[in-house]
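Q: What follows is a group of structures, each given as structure tokens.
What follows draws every value from the coordinates through simple rules; no lab data is involved. Note that the structure is a prediction, hence the values are computed from the model and not measured. Cβ atoms are built from the backbone, for glycine too; each structure is taken alone.
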Structure P
Amino acid sequence: MCRIRIGALDPRAGPPPRRRLGRSRCGRRILRWWCVLTSAPILVTGAAGVVGTALREQLTLGSYTVLGHRTRLTGIPTITGDITQSRFGLSADEYARLADSIGCVVHAAANTQLNADPAELVRQNCLGARHAIELANDADVPLIHVSTAFVAAIDRPENTGIRMHYAESKRAGEQLVTDRARRWTIVRPSIVIGDSRDGHIASYQGLYRLAELVRGSQLPFVPCSPDALVDVIPQDVVGAALAHLARAALATGTTGFDQVWLTAGSAAPSVQEVVRAFAEPRVDSAAAVRIPRCIDRDQYERLIRPVFLSALDDRSARRIDTLFTHVAPYVSIVEPFPGPTAVGDYRPTTAGPLASLERALDYWARGTAGHREGTLQHA
């Protein structure tokens, strides 16, 4: 594993010295438990994103505070800050008050753009993790860190020679958590899709962009083996699991888990099944489209890249090459991820991952009417 340094921070170093925030440890605990009973004990970062929104839908308004940067959430207690800045960019007094008033940190903020600059991914995803760790340690509260299941795909044989920059930045964030946080839980969701109940989601990412390209007949082929797996998890399952963990942390001081997998596991649908779902008309005005052919990486490198791409216009060639380079490793796993961790008693309302995806695509089709939405991102 490569050694990653962020400024003067070595992720393999031991926990930093505890900061003194102006009150005794006993006094801070008394104040924090008073806040648990009277105000908002859960601090959520990334609350406007897909995962953060799913979590908020499972929490009672008033039971949490959010750290906001660019997006202001109406009617929700918000602290304006920046995850990439020390103390989240807060003054010493603001930071001390925040640390004294929370009972749990859920760190869901991240740059999830798969084709983002690698340095920017490290800056946001590792510095964000570092500062969330520092706050949780200073507040003496549990940290729930949202990572990704795809940290487990980086070193798999099928990804030899492929840089999964997003997953690598999340793995580095996990390393920081395990090395430096005092009480922590790492949560690893796979590809987060719409709610299992009605398909709604905060923003359309990743798979939805692929669906839009298939529906628009803009993909002559899909950059994945047809038998590979697409691991998806409905957002309400993710939100419910995070809410359960946060409530447990507040009640007992621990979630009871070091690591939580939120995946379809062996029930994940195949690439071929997902592509067929993409191509299926989902609104009355939609026409049937040709189901694109699935090709594996070897075929792409030997045949498509040297011959086919040169015949395309620059924009189309870049789009296809981006899909193969940045997206394919996330939508075509060969061996299933570990199955989902049993957290609480919440279950999706659909019969399985493919049925959940169908419902999510129905919602997307009704809402977008085929218009382009989002970027190449992972939840």
Structure Q
Amino acid sequence: MSAISDKSQFKSFLSGLLFALVLVPILSPHDALAGDIIILTPPDKSTIYARRNYTDMVLKITDPSDVKKIYVEGKKNQQIETSGVWEKNGINYIHYRLPMEPGKNIYEIDPGDVKVHFNYKPLRSLLNVNLNAPSVYLFHRTEINPPECNICHDEKLPKDAKIEKPRYGPFSPVCFSCHRSLAELSTWRHGPVTSLFCRTCHQSDPAVDKIEIPLGKIDDLCYSCHMNQRRWKDMSHVHGPVGTGDCSVCHNPHGDKYRYQLWAEGEKALCVACHRDKLPLVQEDSPIFVHGILGSMGCVACHDPHATNYRYQLRSEIGDLCVSCHPQYAEMEKGHPVDKHPIKGEKDPRRSGHKFSCTSCHNPHGTRYQFMLIGELVGEQVCIVCHAKQKEEGFGKDIKQNK
């Protein structure tokens, strides 16, 4: 009985062994690596601040036979294509452009089941950003390029480089090979970028060969070239980003697809990124009555995006601004909406500290009431805001009789 049991167990063992030998190749489609994979950049568990939602990872492959075996997966096992493979002195360098989402990002390098983690923080403002924290990834933190990168990344520009070569200035061709997209692909580019004058902004001391990221209040750096704009500081009403000295809140300092290097369409989309309460005004299916100018020229038709000497950064006094588009009221002092009703004055009975103007009755952006009025026209709801006392005394009859 025992011998029979032993034979059965032996047969089961042989069957299991044969099944395993057949199954192993199926479960292991990739051969083991002959050499090593070394992540040159970025280091694992880095915090990455960036305007664009991607980062570049470079793998050093010590054995050429491993190049075709390696693949990288991102979110939902999505395989990421290489952006290039370069061989130098028997060593291969595989480059990947990794898409990132705000927060934690995990990528897997196979074969080897190596996981790398990056914490992506979209960068819009340079205020209150601590790039000196040890976990923050800065490629140029200690040197222009690591020695191993200099094997390929030198100061030779490719023949097809779309660069306006300067006759003088801090020309930085070594930046081009990594930052080519900044220099060529943006529709609207910053002048120093088009000529590779990168160190104009990224090297504070010409005597120290070090790349830096300007932080905090960068307006003095901007004004060193845009000198005429210093006058904004002396104006009475200044846009918040200008007042805090962070021009990059609206402008991409390298370039972007919108005019003036704005990172969003500048007439309105850029504005509502911060002024979220105005978002319904720029939506095509807005359920309210919206000022027509918002659908064409946008916010900047009335507001200067930098600074003026008028409240709300208006381009002129509110009354003058309105009649610049509504000239039929330009010479009027009375007569709208009814005869003898003033359309301007020194004091607004509804708003303390304001002059009486078109905006005393109309919201200049839009409301749910016809003609963008501040209340329902029917039932004298607009009028009683200022004329409650007169209504009690029966002013409706006098208005209809133009008295």
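Q: Assuming 0.35 is FRET efficiency 1/(1 + (r/R0)^6) of positions 199 and 231 (r between Cβ atoms, R0 = 25 Å, to 0.05) as calculated from a single structure, say which of P, Q it is.
A: Q
Q: State the single structure among P, Q that was used to calculate relative contact order in percent (Cα under 8 Å, 6 or more apart), giving 9.
A: Structure of origin is Q.
Q: Now for a separate question. Quick check for you: by distance in nm of label points 7 Å out along Cα→Cβ at positions 95 and 143, which of P, Q is greatest?
A: Of structures P, Q, the maximum of distance in nm of label points 7 Å out along Cα→Cβ at positions 95 and 143 occurs in Q.
Q: Right, another one. helix-only ellipticity at 222 nm (-39500 (n - 2.57) for each DSSP H run of 4 or more, over all residues; to 500) was computed and gave -11000; which structure, P, Q, did it come from?
A: The read-out comes from structure P.
Q: I've got another one for you. With FRET efficiency 1/(1 + (r/R0)^6) of positions 111 and 327 (r between Cβ atoms, R0 = 35 Å, to 0.05) computed per structure, which member of P, Q shows the largest figure?
A: P
Q: To which of P, Q does the computed value 0.25 (FRET efficiency 1/(1 + (r/R0)^6) of positions 103 and 183 (r between Cβ atoms, R0 = 25 Å, to 0.05)) belong?
A: Answer for the origin of the read-out: Q.
Q: Determine which structure produced the value 120, 77, 36 for Cα extents along the principal axes in Å, calculated from the coordinates; the candidates are P, Q.
A: Considering all the candidates, the number was obtained from Q.
Q: Given a computed value of 0.40 for FRET efficiency 1/(1 + (r/R0)^6) of positions 87 and 255 (r between Cβ atoms, R0 = 30 Å, to 0.05), which structure among P, Q does it belong to?
A: Here the read-out was taken from Q.
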